[in-house]
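Several structures are given next for inspection.
Every read-out reported here was derived from the displayed coordinates using simple, explicitly stated rules and does not represent laboratory data. Just so it is clear, the model here is predicted, and its values are computed rather than measured.
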Structure 1
């Protein structure tokens, strides 16, 4: 019996060592492998200054493109993932500072994601350049309390559709080719957009007045989903309470 307990404790200790989260204020040590929970992917800050995400076979699937420049890497207290040069210049940044990011996760699907609680802010699979802040997340949904940022894309799980809060203040559902199929009609009026904790999807102007709302507050809402059929749907526990009616 004692032997079985010892084996279990050793296995549990191994899981802790392979923890998949890096938290605010934590430096990323050179040549240390930070593993995903399933031990199929790892993040490595190399001696050459490049921050690289590998699969278990040793194939690179994302990197910060900081070879020969990076001297230290850190997930800062402000929620920004940064690779610095020797002169304290920025060689790479996730541009997630000031957005309440609290963890950097090496996921079991091979995606490196920065989260604000459960809300994704940046992901390696959708970062096309080393300073890309036009974040796109292939999650298919957002949870209550999610705040949209200008230029932020939230994709359907098949990546054929995305919801974006545009720089002009309009909340728009588009096909992946950029063709809009629904909008809140708040261009040149919207200042911020939020899927509130009360279940209401709202676009506010600069005076914090609602200029568009889904009118779904206090209806038992659980999530906002960008569906693979091109429909934007707000769900209760299992049934829809609002939709853009744009299914294709």
Structure 2
């Protein structure tokens, strides 16, 4: 099954690469997720439940259209807690409960320019062969943490890319609140080259820190080496 098409971002305001990403997802009752959403957004369900994702990855090649990537500033670990929503016009997208990133200037710029709930954290991503280790410690020390390790398996065959996999990963719009108003921006990228993944370790409290109950059971896991991304400008 093919992923839905990505939007064409004619005039991106930012270029990025989202690399060595792992998608970990848990089912949640829709009402639990809905109470954490702003007016104008509704929790989107699949199989009768809402889904919450924990998504660590390596951000690389971050730059605006007219400037080159600055080596130190354009490469850092990031991890976000997110869910899937639609607005009153039925447009689907992502709502972020939190985003932790390892570069303070990037965190400050994202908070000021994108009004997203970024936190400055010590986020590390270490890739050794097919094994990826993620580590997050939010500043001040002890505020939030995540330790995870996965082993990448073979690529998912086309027949294995089911509707749920696309529901959880093929997301091209993010929502935020700017000055009390709902806004959205599009993120265009090729289809994720998804791979099987084995979760070796997970110790985290990012979901409870975001106001969510502790997730139950093992997460549904996907992983990808990554994709290049073009970010569009905000619009109401």
Structure 3
């Protein structure tokens, strides 16, 4: 594998071309942002941890029949992935009330939901990633109805798998964000699965083990990321 030209630089990752036209190299950074980029910082070692955790989760999901873009981890901060035509949507699954749902529903943070909630958000920094429904998505031609059905089915399947995995490690999966892309006629799971885009709480103490510690200035951010890595991979 030969590292090629810079293709894209985002808030948490940098993507490079490779000598294989069907594969990309993803580099995980220590940079941290919150509130649509309004808050900036650095979480030392975050890139290394998120790369390892994403590898762990993608492998676990692939073993359980969830197709995704992961090919292999090729360095502490680097992952080789399939080159996808990314769908400009974020699919969020919520099991407990947290984040923006507290304000929108007027419920207390940590309230369990009787069924998981699936939400769609338009990936647009300029618009602040607004929430969409299926009609918006089809009107904007972001995805076809069969693709939406598939993404929702995969998101809920991922939710069931991850909740079981995490429960065994005394971690509650509060909510999480997924992204998808098209590859050779299929819709595949993409992006990353880490404390950056998931909310993880200790089952007993309800301690937050994710990026909310950075968002809310709770301290112990690095320690929380390290704790998740240790619980899942050691």
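Here Rg/Rh (Cα atoms, Kirkwood Rh), for residues 101-188 alone was calculated and came to 1.00; which of the structures 1, 2, 3 was it taken from? Going label by label, the one that fits is 3. Out of 1, 2, 3, which one gives 15.7, 45 for Rg and Dmax of the Cα atoms in Å, for residues 45-108 alone as computed from the coordinates? Answer by label: 3.
I have 17 for relative contact order in percent (Cα under 8 Å, 6 or more apart), calculated from one of the structures 1, 2, 3. Which structure is it? Considering all the candidates, the number was obtained from 3.
Source structure of the calculated read-out (Cα extents along the principal axes in Å, 42, 40, 39) within 1, 2, 3: 2.
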